[in-house]
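Dropping the structures in below, format is structure tokens.
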Structure I
Amino acid sequence: MSRQLATFVLDGARYGVDVLKVQEALRSQVRTPVPHAPDGVAGLVNLRGQVVLTVDLRTRLGLEPLAADAEPMMVVVQVDGEPVSLLVDEIGDVIDVDDEQFEAPPETLDPALRDVILGAYKLETGLLLALDVTRATAA
């Protein structure tokens, strides 16, 4: 079966999210910090009057913070019917993938990453890690 994934880059690796879960992709917005929030919660943003939680995927996945002079992008996804903004390094394309290309997460994957990756698609351009947005946004 074929499906479409919206892709993004994080620390040089390519990730994909089911396009049906993606609301929009946009430049990073001004975030309001959330006191005592768990690691990975980057704050709240106001998207056209709707308050949206922002998750820094770099922190959530145990990666080094983005360089201070780099501006992250946002991918707004639906999690349990609510929008959640994911901070990513850059937005990619929407691509078609087939189930035949899908494999379980590689054994070499970092344990923190294994928890939030559904598996990997083997593409001509390399691996595309399928992100479980529900697990990736859980506090």
Structure II
Amino acid sequence: MNDLSSYICFNMRAAMKKIDKHLSERLEEYGISIPQSFILCCLLGENGLTLKEIGNRTLIDSSSMTVLVDKLEKDNLVERQLDSQDRRAIRVFITDKGREIAEKIEKLASEFNAHLFELLGEGNQKEFLHGLNNIINGLE
């Protein structure tokens, strides 16, 4: 059997498991998951998006989106409202409490991102991102 560490997908998975663990631990104090943090940060950037728009921006599928937004709404971090132009569409708005948490999460994310760039080393950062984008765009 081949050494699994010779496979790019295995190494990417190992890195993502560590990243997920690290972020989950840091988000624990806010009582939210990584996907929920993506939703809050997305709404911080543009409030009042539809579930579909949020899903497209955060790469969260629609079946998961409903459950995640339900929990955020239960915790008073977001609220749903019917779209005044299209009664079939539901828009999601961040609350003041959600905004406060999202701002803290954005700071945490920026610090963690800087740490990851540090780990990559100065000469590797651009190439790494370029390589990731090639994989993302090449596997569509």
Structure III
Amino acid sequence: MPVQTHRCEVDSQGNAQVLHMTARVQSCLAEGTITDGIVTVFVVGSTASITTTEFEPGLVNTDLKSAYERVAPEDGYYEHEATWNDDNGHSHVRASLTGPSITVPLVDGRLVLGTWQQIVLIDFDTRPRQREIVVQVVGETR
């Protein structure tokens, strides 16, 4: 079964910024020849995550950030910060809870997502970053 790997880079601002990635992922897939299979979307790094959500202002600008702040507060104590003398312990915890990747079915060349379900990158780091996204698809060509 063929495997195709695509890469792209995304500039982010950090601080729980949510970036809409669905069109970018679909564009990567359009460069390949696999039309049916399984797509993995993976962010390289330990302070960002890939997930799905409805990409609407209330969720991406307020609700998600508030939820992550309750679970892993920015001003909490993190042994990571004491060890490395930095400020992003909460970033690592938040990214670990959400995870670096998702898997989405690919049918007839299209990602199988719900009407209000979009692929997003959440960058939890404390500074702007350039993130590498790996889109890998395993499947069949037509």
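Side notes on the structure shown:
- Source structure (of I, II, III) for helix-only ellipticity at 222 nm (-39500 (n - 2.57) for each DSSP H run of 4 or more, over all residues; to 500), computed value -6500: III
- Answer label among I, II, III for the case where relative contact order in percent (Cα under 8 Å, 6 or more apart), calculated from the coordinates, equals 54: III
Read-outs throughout are calculated quantities, based only on the coordinates presented, and are distinct from any laboratory measurement. Nothing here was measured: the structure is a model prediction, and the numbers come from that model.
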